[in-house]
Structures are given as structure tokens and as C-alpha cells.
Structure P
């Protein structure tokens, strides 16, 4: 299941059906596992996963302001994916790196001492790279 999640960034129902048949494990058991672990998603996710720490230290240092800015400027809220399919924003409660909070994890890469300006710059860079990639593939 993890390989499917890594490839598609979510677990499509057809893939779960295949896994169930291939492993000879009943579908409810497969779905139980898929919903139990936070690493798995049953909904399509963006190409880039943004995880914003909202633990106490990060919250006190401005994580809420970053979340509000991402919502205002980019129209993305916790648990949502942008209409263009580029970004999914997830709330995490603590990443264990309080000394460098607030932290925004971008596709697994920790970015500490985050600010609203830095968060906007990250999104702007990723959008530019996506546009360049699309142009190169056209």
C-alpha cells in the first residue's frame, strides 16, 4: 500500500481492490489499515504536500498567521487540495523541532523559522517550477 501511496499520492479504490485480491485479504481489513495510518489518504492529494505544525511552540511563534495567509492568498485550508491539484495543506500537531518553529514541511523537507513571506515564496517557487515543467512537456 505504501508503494501505491507514494506513486499516486493517495490510494485509489481500484488499487485497494487489487491489493485486497492480490494479498487475499478482505477489503474491510485493507480499508481499516488505510484509514488507521495517517500516511495513507483515500482522497486525491496535491502534487506537493504542505504540512504546517500547529503545536504549541509553533502556534505561539506564528503558525496560525501562516495558515491564515495560505488561506487568504492561495485559497487553501487544512485538509484541502488546491483546484489545480498542486498543493495539499495538512495540519500536524507537533513535529518535535520546536526550537526552529514554526515549521512548514514541504514534501518531507523541514523548513524552520517559517514566516508568511517565506511560505508564500515556497508556493510561488513550486508553482513556477510546475509551469516550467508543463512547458517542457508540451
Structure Q
């Protein structure tokens, strides 16, 4: 049997939920979602490598290895941004591209979004092919 039949898709789509755990929609009923590079993608592997390199760089520095809450949040935002292919129907201060993803993930007042994305990325099953999910 060809083991590749069990391979996952490189991306997955997450329909975002608000702080009340309700699915989020625009005023005209369109889903607010994020498309993510999953653990079986080159982009995710690159994001993980960058995250590991940041850790190694910190360890190489002599002295201070502790991080502030802001530094931890910034690193999480960086990793999640690197794993994001794009948002659907989501706006933030007229930002686009990397500036948009960083702003969304770094804003602690909407931290429930980064929490959802982190959880989603941690589940390989979220990246199964459509036929494998059914």
C-alpha cells in the first residue's frame, strides 16, 4: 500500500469564532476565516525552523534568557503569521499582508483568534483531504 494516500493537505481553512465561541460572520453573512499552512507543508516547516532559530539565538546570547510577556506575544504572532496563507473577510486598520497578520495575532484584545489558530495548527486532522474527512 502506498503510504502517501494518508498524506495531508498543505493548507486548511479555519472559520473563526468570537470570544463567546460563536462563528464569526461579516454584516452581510460571509464567514470570517483564516487559511493556514499545516504541519505537512513546507511553509509550516520553514516557520518552525525560524521559531527554533530565534530560540537558539536567545540561548547564544550570554546573560538574559528570560522573556517579557510582550516578547512572548511577538514571537507567537511571528510564528502564526508565518503559518498564515491569508484571511477571508477580515479587516484591521486597513492593513494588508504581513502587517495584517502580525497585527491580528499580536492584539491581546482579540487573543482568542491566535489561540484558535494555534490549536487548529496543532491538529493534523484539520489538514486531511476532503475525501479522508468524510
Checklist entry - From P, Q, which structure was mean count of other Cβ atoms within 10 Å over residues 44-51 = 14.9 calculated on? => result Q
Item to check | Structure from which 15.4 was derived, mean count of other Cβ atoms within 10 Å over residues 76-83, options P, Q | outcome: P
Checklist entry - Thinking of P, Q, which structure, once mean count of other Cβ atoms within 10 Å over residues 12-19 is computed, gives back 16.4? => result Q
Next on the checklist: Going by mean projected area of the Cα convex hull in nm², which of structures P, Q comes out largest?
Outcome noted: Q
Checklist entry - With distance in nm of label points 7 Å out along Cα→Cβ at positions 20 and 36 computed per structure, which member of P, Q shows the largest figure? => result Q
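Which structure, out of P, Q, was relative contact order in percent (Cα under 8 Å, 6 or more apart) derived from, given a value of 21?
Details: P: 21; Q: 31.
It traces back to P.
We did not get these values from a lab; they are worked out from the coordinates using the rules stated. All values derive from a computational prediction rather than experimental measurement. Cβ atoms are built from the backbone, for glycine too; each structure is taken alone.
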